[in-house]
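K.L.:
Please find the structures below.
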Structure I
Amino acid sequence: MTPVLYPLSSSTVPRAGVIEVPCYVVRSFNGRTALLSPEDRWVAFDFASLTERDFELATGERGEEWTIQALIAVDVDWLVGVMEAASRNQRTLGVELDDVWYYVSPINLEPAVVAERYVVVGLYR
């Protein structure tokens, strides 16, 4: 099954506009990589919520030449918990979708909760 993503590239990140982003649930997590499954739910994301720094990070390279590939939404409580654990253990947080590994990071440096429990994240490769 091909995962449903909101495709994006560093050259196609808009300054404004509202889109629908697919939600994902964590099936398993090994301390570094989460295996995700799509939920039957989409949440709204407004590109106008990006600060100048958020926009620079989304349109530039991250780390070892990682560039944004797509957006998805995940549970905010799960994300906060695993980001804290990954930071403590100095690990890169990733997700796997359809046997493809992505570095994952909130699209907003100050993550904004949407639909009461989700945060939109960028998938980088």
Structure II
Amino acid sequence: MKINDDTITEILSPCLKKSDSVLYYCYGIINAKIGSMITADDRNYIIGFTDKKLIIIRLDGEEEPKKSIAISYKQIKYATTSNWLLGFGYTIKMYFDNEFMLEFELKKNVLGIKEQKENLREICEMLNKKFE
């Protein structure tokens, strides 16, 4: 499957409820940390951000959706955002109560996804306000 703005919204639509508003999405890599153990995952993900929850969809090697999960912002203790060196992307870290952390590595420019750069800016703004 070729990933672009239209296929991302199509993939995310089953995960959304009518009460969800404000959807920003992006495409990138996620790493997880449990205590002092880091698990690197070089698979790509589609990540959706609504006003109430975070949606993570894992893609396989052919860019087909494999697994999805929705996480309420209430489960997230706090989040941080930072620019990469030279401004090529962002790192978003989300911390949970049980020593679990997700780290998103997100490039500003991804071939086929025109909204990536603008969505990343909006996502960082939204998370900074939510977790001040």
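K.L.:
Rank structures I, II by relative contact order in percent (Cα under 8 Å, 6 or more apart) and report only the one at the top, that is, the highest. Mind showing how you got there, number by number?
P.N.:
Values: I: 30; II: 24.
For this comparison of relative contact order in percent (Cα under 8 Å, 6 or more apart), the top structure is I.
K.L.:
In terms of mean count of other Cβ atoms within 10 Å over residues 5-12, which of structures I, II is highest?
P.N.:
Working: I: 13.5; II: 16.5.
Of structures I, II, the maximum of mean count of other Cβ atoms within 10 Å over residues 5-12 occurs in II.
K.L.:
Another question about this same structure. Could you figure out which one of I, II the value 2.9 for distance in nm of label points 7 Å out along Cα→Cβ at positions 77 and 101 was computed from?
P.N.:
Working: I: 2.9; II: 1.0.
Answer for the origin of the read-out: I.
K.L.:
I have 13.4, 37 for Rg and Dmax of the Cα atoms in Å, calculated from one of the structures I, II. Which structure is it?
P.N.:
Numbers: I: 13.4, 37; II: 14.0, 39.
Derived from I, not from the others.
K.L.:
Separate question: Check the numbers for Kirkwood radius over Cα pairs in Å, for residues 69-116 alone across I, II and tell me which is largest.
P.N.:
Working: I: 11.9; II: 12.2.
Top value of Kirkwood radius over Cα pairs in Å, for residues 69-116 alone goes to structure II.
Bear in mind these aren't lab numbers, they're just calculated from the coordinates by the rules spelled out. This one's a predicted model, so the numbers in the text were calculated from it and none came from an experiment. Cβ atoms are built from the backbone, for glycine too; each structure is taken alone.
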